[in-house]
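Read the figures in this text as sums done on the coordinates, not as results from a lab. As the structure is a computational prediction, the values presented were derived from the model and not from experiment. Cβ atoms are built from the backbone, for glycine too; each structure is taken alone.
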Structure 1
Amino acid sequence: MSIIDEEEAVIWLHDPNLFPFVREGFTLQHGRSRAISLRSDKEKVLIGFTTLKRNATSLGQGRFYRRFFYLSSWDYKKKAVHYLPVESVDTLTVAAGVAGHKTERSKTPPTLEQRRVLESIFDAKK
């Protein structure tokens, strides 16, 4: 059984349709459904996270591996050359219990509107 098999839902804090890709990561957290914190990392913004089923396996002391989705401040700022971070996945392929993956959509350079949306999210974080 993999870690993501115990997921119940994906909670999006920002509309996933706005972004062709997000970075996918795992973290050890207390609780199955609490919001995940990126610990005041000014270079990253949390886009979404997963909640776990009631019977999810604890790693002890109420700690669980949880998947989260984020963007770095520079992800949508590249204009000339579009790069795709190795841990990135297409937001439309993300679902509870399903590993996200890259697609042609996620390989498309960000539009001006997508860059503006990300900038506004980071501005609001300040």
Structure 2
Amino acid sequence: MKLAACVLIVVGDKVLAVNRPDSTTEFCLPGGKLEHNEQFRTAAARELQEETGIVIYEHELEFIFKDHDDEYFTVTYLLDDPYLDPEQEFKGDVGIARFVDWEVVESGPFAEYNKELHKIYKEYHGGS
């Protein structure tokens, strides 16, 4: 089973998402596979920087959700950064990252995972 880590950043009602390298219309959370002997939190911070250019300390990431399917075991961390502008675009190694509606990531390649993550996020924030 492959291991992956993602970062969830929410500003208002928008989610930071990265366009997939094989499609400029499909977006997913910043994240990716762990490197050999890498910890989940370390991978999440690394992937966030690679895909968005946003540099953070690992301790800023708070665990929010984990799940698996036949191929991946994925852990997602929440980053609370009130200073990010939801109108800003970020340039990473892969493409463009920008804030999108939840529906965009809930209809993309990892739709079921993101739908469950959205439910957990709403519970985490008292239904908001």
Quiz item: For structures 1, 2, which has the highest computed value of distance in nm of label points 7 Å out along Cα→Cβ at positions 4 and 76?
Solution: 1
Quiz prompt | FRET efficiency 1/(1 + (r/R0)^6) of positions 28 and 108 (r between Cβ atoms, R0 = 30 Å, to 0.05) - highest-scoring structure of 1, 2 | solution = 2
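If we compute percent of Cα pairs over 22 Å apart for structures 1, 2, which one ends up with the highest value?
Greatest value across 1, 2: structure 1.
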Quiz item: Upon calculation of distance in nm of label points 7 Å out along Cα→Cβ at positions 52 and 84 from the atomic coordinates, which of the structures 1, 2 produces 0.2?
Solution: 2
Self-check item: Entry that produces 0.25 once FRET efficiency 1/(1 + (r/R0)^6) of positions 12 and 68 (r between Cβ atoms, R0 = 25 Å, to 0.05) is calculated, selected from 1, 2
Solution: 2
Quiz item: 1, 2: which one has helix-only ellipticity at 222 nm (-39500 (n - 2.57) for each DSSP H run of 4 or more, over all residues; to 500), as calculated, at -7500?
Solution: 2
